[in-house]
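**Q** Below are structures written as structure tokens.
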Structure P
């Protein structure tokens, strides 16, 4: 199942479901899964105490990405102002998480992968912000 197919078959879609918004939704869900996995991998590391902030940002980013993706995929009715604020928050959360994961990326491959997913989501959110209506 693809997000685009679901949105395109919506019987009463309101607002525009453009390419940028669809890419944002997909990036949000992917980033959330990656952050959850990275937090779990950090917990399994011997140096878990040094990864405490990374785990916190992973979990915060995952929650914000999930909330953003869920709100953006709903097409019945409109809540443009809330969606814009969620996408703005997601952009910031992804930037912070990517920065933190970047500090550990050379030592922990899971952090490198997570940082990349966060950057993709951050950029997708920035693009979507210009086209939310």
Structure Q
């Protein structure tokens, strides 16, 4: 599935909910399904600055793709991580770097998150795009 299709599918899923309370619950439920994050990967290098909660994102190159593992100590942030992983995980660096995250606006996340959560979301995106650029340069 292309990264554009992943964004379209996510937007379609969220359109099934009539209100933001249901959408928040769906985001939280998505976060509960994240794979377990190894404690030994919770390092200063993997920690994301700019988030209200503690967030760690680890990446490794797997062939042509970048694989991310991530976690947070907050339920809603774990859900936001799950949203980002649906779009960006196991994609090529070029695919990540060349994708505009239009799903954020279309889902309404940019308007319905607190300013501190929105800043954290953008800090996570900055890390993901930074990793993609680093991997592009590394070849």
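Any read-out appearing in this document is the output of simple, stated calculations on the displayed coordinates, not a laboratory observation. Only a predicted model underlies this, so the values are computations on that prediction, with no experimental measurement involved. Cβ atoms are built from the backbone, for glycine too; each structure is taken alone.
**Q** Between P, Q, which one scores greatest on Rg/Rh (Cα atoms, Kirkwood Rh)? Kindly include the intermediate steps, with their values, before the conclusion.
**A** On the way: P: 1.04; Q: 0.94.
That would be structure P.
**Q** Now, a different point. Once Rg/Rh (Cα atoms, Kirkwood Rh), for residues 66-121 alone is calculated for all of P, Q, which comes out largest?
**A** Checked P, Q; max of Rg/Rh (Cα atoms, Kirkwood Rh), for residues 66-121 alone sits with P.
**Q** Looking just at distance in nm of label points 7 Å out along Cα→Cβ at positions 18 and 34, which of the labels P, Q belongs to the structure with the highest value?
**A** Numbers: P: 2.4; Q: 3.1.
With respect to distance in nm of label points 7 Å out along Cα→Cβ at positions 18 and 34, the highest-scoring structure among P, Q is Q.
**Q** From P, Q, which structure was distance in nm of label points 7 Å out along Cα→Cβ at positions 10 and 74 = 1.1 calculated on?
**A** Derived from the structure labelled P.
**Q** Same structure, new question: Consider the structures P, Q: one of them gives 34 for relative contact order in percent (Cα under 8 Å, 6 or more apart) as calculated from the coordinates. Say which.
**A** Value 34 for relative contact order in percent (Cα under 8 Å, 6 or more apart) corresponds to P out of P, Q.
**Q** Sticking with this one: Given 1.8 as the derived value for distance in nm of label points 7 Å out along Cα→Cβ at positions 26 and 98, which of the supplied structures P, Q does it correspond to?
**A** P
**Q** Tell me which of P, Q gives -26000 when you compute helix-only ellipticity at 222 nm (-39500 (n - 2.57) for each DSSP H run of 4 or more, over all residues; to 500). Each step should come with its number before you reach the end.
**A** Working: P: -26000; Q: -17500.
Of the options listed, only P reproduces it.
**Q** Check the numbers for distance in nm of label points 7 Å out along Cα→Cβ at positions 50 and 82 across P, Q and tell me which is largest.
**A** Between P, Q, the highest calculated value is found for P.
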